[in-house]
Structure P
Amino acid sequence: MTVAAVINLSGSVFREKAETIKYYNRMRGIGMIMKCVVTGGAGFIGSHLVDALLAAGHEVTVVDNLSSGKREFLEPHMGDRRFRLVEADLSGEGYVCADFKGADTIFHLAANPDVRTGATDTKTPITQNVMATYNVLESMRLHGVSRIAFTSTSTVYGEALVVPTPEDYGPLLPISLYGASKLSCEALISSYCHTFGMRAWIYRFANIVGDRGTHGVIFDFIKKLRASPKKLTILGDGRQSKSYLHISDCVEAMLFVVENAREQVNVYNIGSDDRFDVTGIARVVAEEMGLNGVAFEYTGGDRGWKGDVPFMALSIEKIRALGWKPTHDSGASVRLCVQQLLKEA
């Protein structure tokens, strides 16, 4: 499918509104409106997804505990009668979300997004990721909702021996609790689909970057250089190399997969064809900030923290065969993200 031109819409990079409506309404048929629930919809990726769904004319309920998400990301929609924000913690034992009743599709993004957390706090990835996903699935089962789109991660592959890594690579041996929790969620979703007649779309993301980002290497580098513009401490040896994808491409791919993938359980890598290393990111950040002669200091070792996968590239041949490809490569995604984050401050 030809990718339409993108413009700046409510602070985000999206298609022109008319094209967006025409494109996304095909998920339910021309002229039909979906009732969507977006868990974690106040977060970085979630809020961009909410923008796209509302621009397409759909009804959106966001369920978020606002622990890492921000109400301000959703502020432009607060007066829209098609939008609701429900503050709730999905991870509570036995929690059933009444707001799922009548929904067509659950976009389940709620999770603790910090890969590093599990090295010091082993409980959080289990409660906020696995337990929350179980409660989401139970809420769907009890309210008769059959469609779920779930944001997983490249970290489920662990340190893969095949790079770029395809969706059918195995065995899957995550090296972080975050990756393990997401893989557990994938297994739960698959089992519910086959046991209770549900349908799922699972996205294994590369590193998603862009405006509204609240964590990650780009965010950290900007914060550090604002505090100390002459020196930048870089975790590891700076040669860690991974795929990056801009948020505009990410949201486009998510909805393209929901529209076009027809299996009962659909698993797709979402990323770019290339990689970008950490030192390269540091150079781009310094350049975009107008800083010269920044001294890079490395903490050493081949990775930034326990559980860090130093080299990651996803095969996107499967989603290409479906008809989608990214607009931005890793380098362009990183640079655009830096420019956007600098404008936000």
Structure Q
Amino acid sequence: MVKVLDRYILREFLTTFAYSMAVMVVFYEMVSFIDMAGYFFKFGATLEVIFRYLLFRVPMALFHVTPICVLLASTLTMAGMSRFSEVVAMKAAGISLLRICAPILVASGVISVLALLDSEYVFHLAAKETARIYYDEVKKQERKSVFQRSKVWYRSDDGSVWNIGSVDLDNKTMSDVSIYGFDPDTGQIIARVIAETARYSKDGWVLKKCVEVKFDKDGGFTEEHIKTMVAPIQAIPLEDLKKTQMDPEEMNLEEILEFIQDMKQKGYDATRYEAEYYGKIAFPFIAFIMPFIALPLSTRSARSGGFLFGIMVAVLIGISFWFLFSMGLAFGKSGRIPPFLSAFGAHITFLMAGFYMLTTSRQ
């Protein structure tokens, strides 16, 4: 009998979840199009480019809407069963509320793992491709920089090439900087400046602890140690440098972790990226946590306020969780609380509260 009930509950939950996902993904894509419509029309993007841009946003949509869809599906499934006294009948047969909800909790756990795999193997690739389509095919801008791990290669408008070890945008500094000058006629390197650090100022990029090497046509070179040099701001505009900063959304967990370790080795504060790292792991598991709160509350709301009240409860749960989760990440990025706790604090709080309600609920 219990297995039959499990299949019934699971079918109801997955059906509602599938409908919720379809509606939310379409809504997500509509919002994305409306948000980008001005740029599409301004730069004359073709329908084919727009279609591909929105297509590559689908994995991102699936990832972002999964938690709210699980929340809606679990709330509506349990509220519907309570409305028709199915939960009362099951509990009268000696089945606890926790056992009744087990199929939904297990399914939510599986969905969370799938969302994490989407994030690790699909999401970040789709994010990179949408960024490429936006810059290369919509705005048709020449991409002057390539960011691979912590290395930036940048071609300046004056023809010089900058190789930057790492960038700290918060402090407007760069480290391990090499600047290559080229002969415009032959393309050969004629000079190289190596600087330990560079700091942005109103006068330009202030390079410190520099070594300037000049190459002559005979293959010889001269080397000069210079304490401080100034490169014009136009060499690397700050706005262009911002585009070289790694976006955690475009990285998988391994890339973020490597980036964090590299920053720490160079003596930079990686707290913000550690919070991003744990946040990227924590986000998919919101889908697992939501039912723990939604299920016991939806059984009560269905009796006291009806079906629409159940939806309102789901919305309030989602808003409350998102507020705590976002606030925790903000505190984690600023270093006020440990990065792990900043990402999972809301999960732990809601899980404990939900488990308590599931195990102590009375019909």
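General remarks:
- Label whose coordinates, when FRET efficiency 1/(1 + (r/R0)^6) of positions 43 and 99 (r between Cβ atoms, R0 = 41 Å, to 0.05) is calculated, return 0.10 (choices P, Q): Q
- Value 4.3, calculated as distance in nm of label points 7 Å out along Cα→Cβ at positions 235 and 331, assigned to which of P, Q: Q
- In this comparison of P, Q, the computed figure 16.1 for Kirkwood radius over Cα pairs in Å, for residues 59-178 alone is attributed to P.
- Looking at percent of Cα pairs over 40 Å apart over structures P, Q, structure Q comes out largest.
- Structure from which -10000 was derived, helix-only ellipticity at 222 nm (-39500 (n - 2.57) for each DSSP H run of 4 or more, over all residues; to 500), options P, Q: P
Where a number appears in this text, it was derived from the coordinates with a stated rule and is not lab data. Since we're looking at a predicted model, the values are computed, not measured. Cβ atoms are built from the backbone, for glycine too; each structure is taken alone.
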